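Multiple structures are listed underneath, in structure tokens.
Readers should treat all values here as calculations from the given coordinates under stated rules, not as data from a laboratory. Keep in mind the model is a prediction, meaning the values are calculated, not measured.
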Structure I
Amino acid sequence: MSWYYFLFIVLGVFFIMEGVTWLTHRYIMHGFLWYLHEDHHQPTSGVFEKNDAFFLIFAIPSWLCIMLGLQYQFYGVAAIGFGIALYGFAYFLVHEVIIHQRIKWFSRSNNTYVRTIRWAHKMHHKHLGKEEGESFGMLFVAAKYWKKVREDKKRRSN
């Protein structure tokens, strides 16, 4: 398999994972696995949440695809695993570091994208129950959130 085909699969899976994440978040985390996700919508004092179990739910298939794909020279399968892992890394940076600031790195960013994903996630978390949610994605957010953040920035600069 050529490296550019491998890279194409990795990046394709990365972008597909946003849809998988949206569907999983909307219909599974806010559905039958709400008992694992519920503490994420409630203030907690501990370092870990039951919600962190979803890391394993996505990490295990990624690891299996990488390991078995490389072991049996099914490089397309390994590329799928690397795409899932890349999305998992982006999820960690965006959700845990930038949005929830569980690690205090980009805490004072004025970047429009950072502010937009934070606002969209805040709108998601205004709903404490599993029903009536909004903004279930992570990397791509609806235009209404971009518009709101841009308007706020414009008001502050005037």
Structure II
Amino acid sequence: MGIGTKSVVHIAFVVKNIDETAGTWARLLGLTEQPKIWNIPGPDVAPTLTNGVSEVYHNCRISVIPLDNLVIEMVEPGEEPSPWKTFLAKHGEGFQHIAFLTPDEEEARKTIRDVCGAEQEYHVGYYPEQKYMFFDTFDALKTELNIKVNGDYRETIKRLQEEQ
């Protein structure tokens, strides 16, 4: 039993000021360039569902800093509802989730349900070659889990885009 991997893809933080936080990380790590900051893609690129409802994040900003062994991700929520805005309201700024790439989605789901009590994901997003899911495991793990699964999600994306 297990989620099928022990390799962390990234760790993510929810922040109020991404420019400031990304800059501080850059200085700490001795980066010569500021990390790029961009808006989270919309449903035309990567449709998302939170509790089964399609969402668009017009002003939700993201930045990533690749390290040798994993990636640091930072998200600054916008005004619209989002998993990051909800986390910020409930827990404040800080460590939001840890992400794993698993080879077996169903085994990972079963393990998360059995070990952490999270019945299902509350947020899911699709890219053409990867799906990600957020599970609220905060009570059990003091963080949320982000499970990533590689696959061909072009038909799912097309269907979701047609439904909007």
Structure III
Amino acid sequence: MLFLGEYEHSLDSKQRLAIPSELREVLNPAVNGDSFVAVPGADEVLTLWPNLTFEELAKGHGGSLIGDEVLRRFERSFFSQAARCPLDSAGRIRIPERLLSRFGLAGVVTILGVRDHLELIASATWKAQEKERNSSASELSRQASQLMNTRSGGAR
């Protein structure tokens, strides 16, 4: 599964968002699940994870009945803000108001395919950041390449 692309869609009056068919088509219900989990992401965006992918990542996260205090506080904050968002027969998900409000999502939103998950951002915000993204793209690419090289332990 590989989510790619940028899509503008409107939230309807019932807080539902249509997931583009191009993104739904890459989901394998047996592997990825048949719904999404919405959680706050980095950079103040709302992330949507295929439910089985999210569960696998959560299992890999570890945890215990007692655990470290920092980890307990993180898990309490992170998982308590998460919401299951089943796909309906029309390919829509309903996003809770508390998450929409937190991320300033209303009306038209941009859905970003980001490898193994989706990110939602207000379309006006995404458009306002375009010039900055374009001007820093080559530097960001260089930095990401260095980071990947460091993590893989090899030279590129």
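Some points to look at:
- Computed -8000 for helix-only ellipticity at 222 nm (-39500 (n - 2.57) for each DSSP H run of 4 or more, over all residues; to 500) - originating structure among I, II, III: II
- Answer label among I, II, III for the case where Cα extents along the principal axes in Å, for residues 39-94 alone, calculated from the coordinates, equals 46, 18, 14: I
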